[in-house]
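In the part that follows, the structures are each spelled out as structure tokens.
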Structure 1
Amino acid sequence: MKERVQKIIAKAMGISRRMAESLIMSGKVKIDGQVCTNLGTKVDPLKNQIRVDGKLIRYSSKHIYIIYNKPRFELVTKKDERGRRTIWESLSGFKHKLNAAGRLDFDSEGLLILTNDGGLIHRLTHPSFEVEKEYIVKVEGVPREDKLNRLRRGVSIGGVVYSPASITIKKRFTKSTWLLVSLKEGKNREIRKMFEYIGCPVLRLKRIRIGPVKLGNLPPGKWRHIDKNILKILLKKLGIS
């Protein structure tokens with residue numbers, strides 16, 4: 001079935017329709033080898049070859065939704081020039097089919113959602129949709145309550161504004177503290193920067209929930225399909241039919 005090319009690109013790349021239109025108007029889109037700058041162009045993604053900046057757009061009419069428990073010291077990227085391990089060594093069958101909806105640092109662990117649904121990827125990663133993400137965090141030392149309250153209210157660090165975070169202390173030890181931290185945005189290394197700011201560097205960081213999707217007891221390095229009922233709740237919350 002034919003659709004407007006910007007709609008197909010937005011779905012496949014997980015970007016907004018406006019961003020897809022900008023790519024078309026700037027001459028970065030080719031259909032079957034020919035540059036396309038007409039926003040009214042309709043194509044069949046299963047028959048026509050669409051490239052953006054020379055990269056082939058992979059489109060599937062059937063969406064796949066899985067979660068993966070990323071161990072520490074794995075990269076989310078498709079390949080690494082330094083030869084470090086990536087998540088795709090455990091997900092080799094999905095490497096050319098799925099993309100991760102967001103990132104986790106090399107030394108972070110826990111829940112990743114992977115899918116070929118570009119619309120979902122866009123909604124999970126764009127801050128305007130305010131999808132709550134929950135983490136178990138171990139920090140150095142025992143943070144004072146007044147400093148935690150600063151993070152709960154939101155802070156500006158190096159000119160970057162970080163929105164309020166929900167923070168609950170779970171366990172205190174002499175030299176470290178375990179906390180439960182929830183955020184509705186996902187700036188680069190946000191939690192690490194926040195706790196570094198109050199003098200309590202992060203020692204461990206594990207994501208355990210994205211919206212209604214929970215990691216549960218999934219072992220590190222393993223994956224499973226998202227429960228159909230949970231997926232339905234997630235898609236409805238994000239306005240995806």
Structure 2
Amino acid sequence: MVINEGADIAMDPLSPRLQAIADLVTVGQSMADIGSDHARLPLYLLENRLVPRAVASELGDGPYRRTLAAVRSSNLQDYIEVRKGDGLQTLEAGETDTVVMAGLGGDSIAAILAHDWNKAGSFRKFIFQPMTRASVLRQTLAERGWPILQEILLQDNNRFVVIIVSQPGSTPYRLDPLETEIGCEILKADNNLKREYLFKFLEKYTRIYAGLKNSSRQEKQLLANSYRDKLERLELILNASHRPRY
């Protein structure tokens with residue numbers, strides 16, 4: 001399907017977060033945006049003729065009405081469907097090439113996938129942007145055998161944003177604690193933003209370790225040891241000149 005030349009609409013630029021997601025969508029293939037929030041992402045992709053068709057879905061009445069109104073106010077109604085429902089239940093199996101789930105908690109994304117793994121496995125590509133608990137999503141993907149193809153780290157409005165690209169798979173794999181919490185691909189990166197991100201975890205782990213290390217309870221000592229191990233590995237990654245005494 002070719003979008004008419006007259007279908008152009010004026011749109012404000014996407015946020016860095018949404019722009020990074022848009023750049024990961026497969027050009028020339030259909031996409032679905034689960035939790036679409038005014039359909040900004042699919043409208044941008046259609047306006048720029050990057051995808052031929054899109055589905056925007058929302059669960060709540062208010063978000064659904066706002067998304068529907070945004071689409072109706074555009075000239076792209078013939079190319080985007082707005083649907084109301086929960087997660088992948090708004091889609092037919094394999095209906096689109098790419099599925100985006102952005103702005104949800106990592107645990108919520110994992111629950112959407114787990115609701116129907118067979119249907120989830122019918123789509124070719126997933127782009128996840130967990131706002132919280134990305135570790136839950138990574139662990140779920142690893143246990144299910146879905147490979148993590150890319151992890152993008154960026155800042156948007158002074159907040160770190162992580163984007164995870166995955167696809168259906170069938171070979172479970174193991175992530176160590178740092179890979180689960182921070183991301184295996186992010187740990188491999190070499191840039192200043194990664195260092196800032198790792199320092200955030202270094203500070204967090206240091207606080208937790210300080211609160212655990214003097215406990216006389218065995219379970220807390222075991223937990224303290226696990227945080228000490230993570231601290232030591234983070235310092236190695238950050239090329240710390242020396243390690244503090246714990």
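Read the figures in this text as sums done on the coordinates, not as results from a lab. It should be emphasised that the depicted structure is a prediction, and the values quoted were computed from it without experimental measurement. Cβ atoms are built from the backbone, for glycine too; each structure is taken alone.
Taking helix-only ellipticity at 222 nm (-39500 (n - 2.57) for each DSSP H run of 4 or more, over all residues; to 500) from the coordinates of each of 1, 2, which one would give -12500? For helix-only ellipticity at 222 nm (-39500 (n - 2.57) for each DSSP H run of 4 or more, over all residues; to 500), the value -12500 is produced by structure 2.
Set 1, 2, criterion mean count of other Cβ atoms within 10 Å over residues 31-38: the highest-scoring structure is 2. For which of 1, 2 does mean projected area of the Cα convex hull in nm², for residues 143-214 alone, calculated from the coordinates, equal 6.1? Derived from 2, not from the others. Ranked by FRET efficiency 1/(1 + (r/R0)^6) of positions 39 and 191 (r between Cβ atoms, R0 = 41 Å, to 0.05), structures 1, 2 are topped by 2, which has the highest value.
Among candidates 1, 2, the computation of percent of Cα pairs over 18 Å apart, for residues 15-70 alone that gave 39 used structure 1. Across the set 1, 2, relative contact order in percent (Cα under 8 Å, 6 or more apart) reaches its highest value in structure 1. Structures 1, 2 were shown, and FRET efficiency 1/(1 + (r/R0)^6) of positions 79 and 207 (r between Cβ atoms, R0 = 35 Å, to 0.05) at 0.95 was computed from 1. A value of 39, 19, 16 for semi-axes √(5λ) of the Cα gyration tensor in Å, calculated from one of 1, 2, originates in structure 2.
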